[in-house]
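We did not get these values from a lab; they are worked out from the coordinates using the rules stated. Source: prediction; values computed, not measured. Cβ atoms are built from the backbone, for glycine too; each structure is taken alone.
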Structure 1
Amino acid sequence: MEHPDNALTWWILLGPLAGAALAGILALTRRAPAAAPLLTILGTAAAGAVALSLQPARNAAAAPHADLSWLTIPPAFSITLGVQLDSLAWLMVLVVCVVSLLVQVYSTGYMRGEVGYARYFAYLGLFTASMLGLVVADNLFQLYVCWELVGICSYLLIGFWWHKPSAANAAKKAFVVTRFGDVGFLLGVLLLASAAGSFQFGAAQSMFADIAGGVPGRDYSGFVSNQTLVWLVPLLLFCGAVGKSAQFPLHVWLPDAMEGPTPVSALIHAATMVAAGVYMVARLLPLFAASEAAMATVLVIGAATALIAATIALVQNDIKKVMAYSTVSQLGYMMLGLGAGSMAAGMFHLTTHAMFKALLFLCAGSVIHALHHAADPNDLRGMGGLRRSMPHTAWTCAIGVLALAGFPGFSGFWSKDSILAAALERGSHTPLAYAGLVVGIAVAGLTAFYAARMWLLAFWGEPRSEDAAHAHESPPVMTIPLWVLAVPSLVLGFWLHSGHRLTEFLLGPEHHEAMNWPLAIVTTAVAAAGMGLAAVLYARPRLARDPVERMPGPLYRTFVNLWGVDAFWANVAARGTLAMGGVVAWFDRNVVDGLMNLIGWSFGRAGEGIRRTTTGQAQTYAAVMMAAALAVAALLMLFQTPRPPASVPRGMSIQRPQRSAAVPDFVHVGALPYD
């Protein structure tokens with residue numbers, strides 16, 4: 001029986017898609033570009049309103065659902081497009097719609113007067129629609145298609161100012177680096193669909209449950225054994241998450257993505273592209289949980305990413321680069337929670353992080369907007385004292401910083417500690433999780449330090465440049481979204497945690513994840529130490545030298561050089577690819593083309609020889625015919641296999657034929673019988 005809300009669920013996709021299409025028409029016709037943001041804002045708001053009007057369910061079978069058969073492959077394989085609004089999808093739809101809506105409102109002020117104004121909003125609308133299509137997908141095929149659409153939209157938005165070489169290069173870098181992960185993701189999707197016989201999530205989970213339960217008598221894949229399938233598929237799928245969610249070692253594209261407009265950075269970092277990988281792992285976590293190797297890989301990669309990115313953020317002087325590496329680090333936190341087996345903890349942190357990270361990026365955009373005449377408006381060293389001239393931006397940014405640092409009571413405090421508590425619990429039967437716990441606690445201190453450092457350099461002390469001294473607050477269309485995001489950054493974490501609201505919403509009333517207060521006290525002390533150290537070092541009227549430059553030389557160079565990962569991709573991977581391309585080009589030019597040229601040359605020479613025999617003289621033709629006949633005869637004699645002599649089988653004898661009585665015996669008669 002169909003759910004009565006089935007038809008309505010399609011509007012979660014159609015609303016933003018229609019807004020993007022209409023904005024695109026305005027961009028192409030160059031008519032009424034000011035109407036473009038209104039169209040995309042209405043489309044996004046409609047999607048959020050539809051989601052709010054529906055009642056989600058934890059069980060996918062009871063959730064609002066609609067599908068459309070797209071392609072049927074006999075005997076029983078079909079590809080469908082569907083919308084499924086279970087509790088996990090519903091939560092993510094609201095996160096995407098809220099952040100995207102506020103980013104679009106903010107962009108009306110930030111992008112005013114820019115060339116390509118309508119095109120920008122068309123891209124934003126398509127970006128939102130693609131992410132929503134990924135979130136509500138009920139099958140792997142639709143998830144993969146929307147996954148790639150998200151990548152295309154990020155390429156278009158990062159390279160929006162395509163006339164800047166740095167923006168064009170950043171867009172290409174993001175597209176190419178994520179392709180490495182997407183190759184593995186595609187292989188995982190195809191292997192999983194071929195083994196399960198369907199792209200549907202339910203079919204894949206049922207197959208993994210049967211394998212884990214030891215159901216005998218069936219080999220699901222003709223390529224690998226069931227035991228190999230259980231760990232190979234999750235690892236291939238995780239390759240896609242490593243690329244999209246900027247996990248080590250494919251995190252190098254995300255900091256360069258700052259070349260796009262700042263509102264785009266807020267949307268990418270908070271609720272769309274980088275959240276796609278985390279959401280995919282959360283959606284398919286039952287598949288990952290079937291393999292200890294897969295779960296351990298997610299945990300280790302997440303912990304390594306969190307630590308490496310946090311140390312790099314310590315030494316960044318570009319306000320957007322600090323945010324970028326902060327996002328990479330926090331995404332590592334989310335993967336750490338998922339690798340510890342807690343889908344609720346990972347999604348909890350994704351939800352709170354979307355709010356305070358969008359807030360921080362929009363605050364950074366407000367500062368850059370105020371300093372746009374400076375030589376480098378992103379440089380923290382040219383700021384200072386902005387709390388006086390930009391109070392709305394300064395104090396909303398302070399709320400975001402406290403949430404990011406995990407200060408008690410703010411949203412990040414509750415979600416971060418839920419991840420660390422999950423790692424502690426996982427360690428009882430997976431000791432590797434204890435290492436993740438230690439890394440997570442250390443990252444909490446580093447995060448508090450670089451977040452406080454960023455705020456103090458930008459807003460405290462005295463202005464360190466003429467542009468900072470004459471800065472002014474952004475218009476209300478830009479500051480109102482800041483205060484709207486500041487509210488969930490402050491209270492959302494407590495509201496979701498109290499009464500176990502989020503855990504019960506996602507997993508059911510039987511799942512409770514109580515707060516581990518001793519662990520919370522430890523992490524709070526570590527975070528307080530980080531913020532206190534930053535205050536001691538940076539809360540001065542004037543700074544002659546950045547204090548982080550005084551750390552031990554090898555350590556500082558390691559952080560400044562980004563742990564050598566970017567250099568590896570640039571010098572080893574990129575040059576290796578170019579060298580391989582050179583070898584392939586040489587082979588194509590000299591072997592493939594050479595063979596084709598040889599064949600053509602041979603036929604040309606043969607034709608030239610035949611042409612010379614065409615003289616019009618009969619004796620010449622006769623000579624050619626005779627030569628051809630002799631050549632054919634010689635070939636026949638050369639290649640003809642000689643016939644072996646007849647042989648008599650062993651055991652047989654040749655008998656003389658019997659003579660007929662009518663025939664005279666001339667042999668024994670001396671003379672002919674004339675008489």
Structure 2
Amino acid sequence: MVAGISLVAGLAPAAASAIDGPAPAGPVSATGDFQDGTYIVVLNDLPLATNPGTAGSDLAKTDTTSADAVAYTDRLLAQQDAVLQGVAAEPTYRYTVALNGFSATLTAAEAAALSQRSDVASVTKSSLRQLQEVVNGPDGGMPQPDTEISPDVLGLRGQGGVWSQVGGPLSAGAGTVVGVIDSGIAFDNPAFAGEGIPAPPASWSGECETGEGDDAGDFPASACTNKLVGGRYFVEGARSYGLEVADEDSVSPLDTDNHGSHVAGTAAGREVSVEDTGGNTYEMAGMVPGAHVAAYKVCYDFSNGSAGCAPEDSIAAIDAAVADGVDVLNFSISGDPETLEDPVDLAFKNAAAAGVFSAASAGNSAGDDVPVAHLGPWQTTVAAAVHREEDGPVPSVGSFSGRGPISVDAEDQTILKPDIGAPGINVLAAYASDADGPNWGYLTGTSMSSPHIAGLGALLAAEYPDWSPMAIKSAMQTSAADYANAESNQAFVGGTGFVEPRDFLNPGLVFDSTEADWDAFLADPSTGYDLNAAYVHIPQLGTEPTTVTRTVTNPGSADATFEASFAGPDTLSVTVEPASATVPAGGTAEVTITVANTGAPTDEWQEGDLSWTSGDTVVEIPVLARGQVAGEDPEPEPEPMVERVFGSDRYDTAAEISALYPDIETVYVASGTGFADAMSGSPAASQGSCPG
């Protein structure tokens with residue numbers, strides 16, 4: 001037992017993004033207006049992590065040191081040099097592992113010129129982003145014994161719990177490295193002690209950086225142990241905005257904010273019995289006590305009173321984490337809710353292609369009508385839910401948690417977000433340390449739900465090292481539990497359900513996808529409903545039923561036969577072929593799912609649940625659809641809203657109008673569906689001077 005450790009509640013970290021805070025600022029589209037500022041420039045060629053000649057195979061780690069990798073990196077740098085010749089500034093960062101590109105401070109003219117180059121994929125203006133939590137403790141912020149620690153609620157701990165099924169707490173996540181991109185870590189918190197933890201895998205190449213300047217001693221070399229195996233910091237992106245780190249923060253991997261330590265402890269903190277000054281005991285633990293942790297600090301308090309996380313620094317952290325050899329990444333930082341091609345999310349795409357599972361926060365601004373963020377299907381975007389009876393129905397989604405549908409063009413709303421829910425309200429975990437020693441405290445937000453899923457992803461990765469990140473995501477989604485209220489059970493609110501570790505070790509079937517699938521989706525998001533995902537999401541049904549295909553994989557050791565069934569509103573028809581499918585052990589089967597609206601309004605989203613059952617195993621996915629009623633006649637073309645008053649064609653009309661106004665050269669134009677050309681023409685056209 002660790003005695004006398006402070007338990008803090010009600011102390012707001014300076015970098016916290018309040019639930020009622022402003023909407024996160026997003027990047028400017030590469031086709032929009034350019035301004036002077038900081039930009040992330042992505043080049044067309046593949047980065048190291050996904051280039052066929054250098055990417056790992058069979059989920060092997062990306063090797064950045066081989067002769068082929070070094071040669072390819074040099075090639076990417078040469079390409080970047082060629083692009084950089086067109087700008088005056090030096091790059092803030094160069095990215096070669098998870099993204100091929102650079103960040104730099106550009107003039108509007110430079111940014112516009114780069115966007116026109118054939119070797120440049122995108123030029124995106126960036127701005128600070130925020131951590132996704134708010135501080136509040138139970139009973140107005142006063143500490144109280146918390147007997148509902150999330151590992152207990154989720155069935156991880158205790159006799160018959162998931163940890164016992166995998167060999168005990170220190171076997172949960174053993175051999176995996178969970179990377180946390182955040183505000184740093186409190187290395188002296190006992191949640192990150194190294195006793196009893198084996199050395200990290202031989203493939204691990206991470207570092208422990210001690211900091212710079214006056215902060216060089218804040219994170220000593222001894223901070224890293226067999227538990228905390230990496231500590232890095234990235235700050236040049238923030239500095240490119242003209243920001244300097246505040247004196248009370250640290251230019252090192254040290255956490256002074258609480259957020260990063262809390263997230264890391266939630267994901268992978270070891271079991272610690274904590275007694276506060278009032279004599280109350282707390283049995284603390286993360287999702288995978290046996291996993292290793294690596295901290296990548298990108299979020300700071302700044303000397304001008306602001307706080308945040310520069311996307312340039314976040315991409316540099318992803319680049320480093322993939323090169324270091326992480327298995328899982330957590331990202332509890334806001335994103336752009338209105339684009340599918342945020343450069344940060346694209347870096348996560350390439351990390352996923354290299355075998356890295358990533359969890360991200362859904363956002364905390366639903367109350368301000370800000371939609372869910374982190375839209376990529378390669379990420380697992382997490383809603384925040386209640387896990388304590390004192391805080392509401394268990395489980396149920398918090399009113400602040402980011403909701404769908406995703407905020408893109410209607411025809412492109414083919415992706416379900418959030419993906420899943422996890423505990424995120426009044427979560428008790430590690431805090432930053434102070435002069436009196438380590439601290440613990442409560443935080444609320446999707447920042448807290450995301451590391452639950454990151455840690456559980458590490459648990460599955462340790463048990464099934466040959467599973468892809470999407471297989472891990474699918475296993476969680478199809479086995480998720482129902483929420484306690486109807487609103488939370490809407491997929492736009494709570495995703496596929498509340499994570500249920502007691503079931504996800506044996507998911508029955510998984511839905512997998514690859515980088516090629518994601519690239520096809522990005523090329524035409526309107527066809528994303530055919531992505532091999534653990535849901536069906538069709539935004540524009542036609543008068544003919546829409547049919548999609550899913551390939552299911554049986555990860556079990558025996559053949560299994562699954563019977564399909566659908567439960568939903570009478571106005572939503574869903575049929576599956578074949579209705580009964582036998583899937584061989586380790587093999588796959590293809591099913592087609594046909595969806596039709598049989599009577600609901602065309603602008604109304606409908607939702608039901610499609611299940612495959614084999615004995616006691618139930619694989620369930622949501623089906624969401626909106627659009628026209630099947631069998632209805634197409635809407636007739638609108639009648640012309642302009643009628644020809646005189647003249648037989650545009651030239652006669654132009655001549656008549658010209659005669660009325662002989663001294664004025666006027667062009668008359670009308671456009672739009674169903675408009676006649678009665679006002680199209682000009683005096684010049686009437687005289688045959690213009691092509692008809």
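From 1, 2, which structure was distance in nm of label points 7 Å out along Cα→Cβ at positions 270 and 358 = 0.5 calculated on?
Of the options listed, only 1 reproduces it.
Output the label of whichever structure in 1, 2 has the greatest value of mean count of other Cβ atoms within 10 Å over residues 278-285.
Answer by largest value of mean count of other Cβ atoms within 10 Å over residues 278-285: 1.
For helix-only ellipticity at 222 nm (-39500 (n - 2.57) for each DSSP H run of 4 or more, over all residues; to 500), the calculated result is -5500, so let me know which of 1, 2 that is.
2
One of 1, 2 was used to compute log10 I(q)/I(0) by the Debye sum over Cα atoms at q = 0.05, 0.09, 0.12 Å⁻¹, and the result was -0.26, -0.77, -1.26. Which label is that?
On the way: 1: -0.33, -0.78, -1.31; 2: -0.26, -0.77, -1.26.
The read-out comes from structure 2.
In terms of FRET efficiency 1/(1 + (r/R0)^6) of positions 462 and 526 (r between Cβ atoms, R0 = 30 Å, to 0.05), which of structures 1, 2 is highest? Provide the component values of the computation, followed by the final result.
Working: 1: 0.45; 2: 0.20.
Max of FRET efficiency 1/(1 + (r/R0)^6) of positions 462 and 526 (r between Cβ atoms, R0 = 30 Å, to 0.05): 1.
Given that mean count of other Cβ atoms within 10 Å over residues 286-293, derived from a single structure, equals 30.8, which label among 1, 2 identifies that structure?
Details: 1: 18.2; 2: 30.8.
Corresponding structure: 2.
Hey, FRET efficiency 1/(1 + (r/R0)^6) of positions 150 and 430 (r between Cβ atoms, R0 = 35 Å, to 0.05) derived from one of 1, 2 reads 0.65; which structure?
Working: 1: 0.65; 2: 1.00.
Structure 1 accounts for this read-out.
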